[in-house]
Structure P
Amino acid sequence: MATLESRLADMLKVPVEALGFQLWGIEYVQAGKHSILRVFIDGENGINIEDCANVSRQVSAVLDVEDPISTEYTLEVSSPGVDRPLFTAEQYAAYVGEDVKLQLTMPVAGSRNLKGAITQVDGQMLSVNVNGKELVVALDNIRKGNIIAKF
């Protein structure tokens, strides 16, 4: 997770948890005036639109006071959904055996895009079975990781 996203997660974790939700992760997509700050929340009984609105109001208040992003951006608060993004070693470990899609910063086995089943998480290293081959990826090399939803 990038430094800004880490600072934002630290800043927003307590207010989100105070409302009874888990801060699943933070994603900041920088695009000038069209930048987006996505705050993913999860809860025991799932998330509905009212939950997102309540968290959005609380998070907006914190962001207005702290002002961690100096440029314009749009705040989005949502559930991680069925193709949930994964941010931490603990989240990857919870989904051992599940298929993931990974976008990497640096290539592994000649590719920056991998699809396969998570076989193990050891510290900050993720093992993924890609087409029968076991690949090991450092978590800090993952730009974006998502569960592949099964229907």
Structure Q
Amino acid sequence: MIPRAAAQAALLLALAAAAAGLTYRFHPDRPALYLTAESADPDEISVADALALEKSRGVIWVDARSNSQFALAHIPGAIRLTDQEWSDLMFPFIKILDADDARRPLVIYCDAQKCAASKAVRNRLRYEVPIGDREVHVLHGGWPAWQAATASKQH
């Protein structure tokens, strides 16, 4: 009786694990697994390093997310600049860069660990905008990493 119950429990556990794995693998809004997060690319910056840079030299936060996501929440002082709305958002952005005598580094973020929007904005800034040798970084982990890092500091 006990071996049969143990076998049934093991079977149910295996089926549940398989279902969870498949759901995670194919779900379009799956969360990032921070314990298995990939290392940062050379042009990416961690939240801790970005905050240290902000404290020492100041940074300009650039939000590459949609207007609806930005309206819900964003890094304080962030400026929206997206690849899709480039022509509408570029003029105000250039005015901010021109007024920035300190030539603060730019830190671009979007809404996920592997979000390509930050890198698209970074590439356009480097090749289409006269930013010179100004530092441009992509925030590793994006908005979710920012939220996780700042939430842990608040508690």
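Values quoted throughout were computed directly from the atomic coordinates according to the rules given, and no laboratory measurement underlies them. Since we're looking at a predicted model, the values are computed, not measured. Cβ atoms are built from the backbone, for glycine too; each structure is taken alone.
When helix-only ellipticity at 222 nm (-39500 (n - 2.57) for each DSSP H run of 4 or more, over all residues; to 500) is computed across structures P, Q, the figure -8500 traces back to P.
One of P, Q was used to calculate distance in nm of label points 7 Å out along Cα→Cβ at positions 11 and 131, giving 5.8; which? Going label by label, the one that fits is Q. Of the structures labelled P, Q, which one yields 10, 34, 28, 12, 8, 5, 3, 1 when P(r) over Cα pairs in 10 Å bins from 0, in percent is computed from its coordinates? Considering all the candidates, the number was obtained from Q. For mean count of other Cβ atoms within 10 Å over residues 3-10, the highest value in the series P, Q is held by structure P. Ranked by relative contact order in percent (Cα under 8 Å, 6 or more apart), structures P, Q are led by Q, which has the greatest value. Assign the value 1.00, calculated as FRET efficiency 1/(1 + (r/R0)^6) of positions 19 and 67 (r between Cβ atoms, R0 = 41 Å, to 0.05), to the correct structure from P, Q. Source structure: P. The value 1.2 for distance in nm of label points 7 Å out along Cα→Cβ at positions 123 and 139 was derived from one model only; which of P, Q is it? Here the read-out was taken from P.
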